[in-house]
Structure I
Amino acid sequence: MIPTTPENLKKINTMFNKLADPVGSLYVRWQDEKEYEDIKEYGKAIQNWLPKGFTLTRMNKRPFGFNFTIGTDAEYQMFVKGNGISWTRIQ
């Protein structure tokens, strides 16, 4: 696996800081509405918030969040758990 470049780490961290609050708000809403709403609809909102060059590849119910790419073969995940919001490389 090729390490994530410093330039891409900076892009991901900038995106993360921008989306942490909105994604946290979506998580709270999901907790109330998950029996009635389609998780894919949340993905449409998030894709609109992502910066140019980022692509949402999948929404996740548990942990709540989404997978994304940034123009490379690497895949990442931004997620919300009880103790906070984070991101990680998954592939």
Structure II
Amino acid sequence: MTKEQLEKVKELAYRTMTAGVIANVLEVDEVDFMDEVCTPGTLARRAFLQGTLQQMLETREAIIKAARNGSNPAQAELLRFLDKQIRSCRV
């Protein structure tokens, strides 16, 4: 993939587009693109995850801020995040 395509992958993943939709926007073979996005270590996967994780980080920051400001739904969501985080360290 070209540098421009990888930037587009990152941008569209940030905007929560699925890998299939991104393939169609880029006008590349959907099956090949999906294989590349699902293969650890590829540039396409890295770009897809960078966009996705940046959006996730920003969303979680907003949820944490809302929870601190007293939002009960945000507090419940934050507790789910923390529970999942704690469970991820258990063997």
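Starting from the value 21: which structure in I, II was relative contact order in percent (Cα under 8 Å, 6 or more apart) calculated from? Considering all the candidates, the number was obtained from I. As an exercise: helix-only ellipticity at 222 nm (-39500 (n - 2.57) for each DSSP H run of 4 or more, over all residues; to 500), calculated from one structure in I, II, equals -14500. Which structure is it? Computed on structure I. Sorting I, II by distance in nm of label points 7 Å out along Cα→Cβ at positions 4 and 76 from high to low puts II first, with the largest value. A value of 0.96 for Rg/Rh (Cα atoms, Kirkwood Rh), calculated from one of I, II, originates in structure I. Have a look at I, II and say which one yields 2.6 for distance in nm of label points 7 Å out along Cα→Cβ at positions 12 and 60, as calculated. Computing distance in nm of label points 7 Å out along Cα→Cβ at positions 12 and 60 on every structure in I, II gives 2.6 only for II. When distance in nm of label points 7 Å out along Cα→Cβ at positions 20 and 52 is calculated for each of structures I, II, structure I gives the greatest result. Assuming 1.17 is Cα Rg over 2.2 N^0.38 Å, for residues 28-67 alone as calculated from a single structure, say which of I, II it is. Matching structure: I.
Every read-out reported here was derived from the displayed coordinates using simple, explicitly stated rules and does not represent laboratory data. Quick caveat: nothing in here was measured; it's all calculated off a predicted structure. Cβ atoms are built from the backbone, for glycine too; each structure is taken alone.
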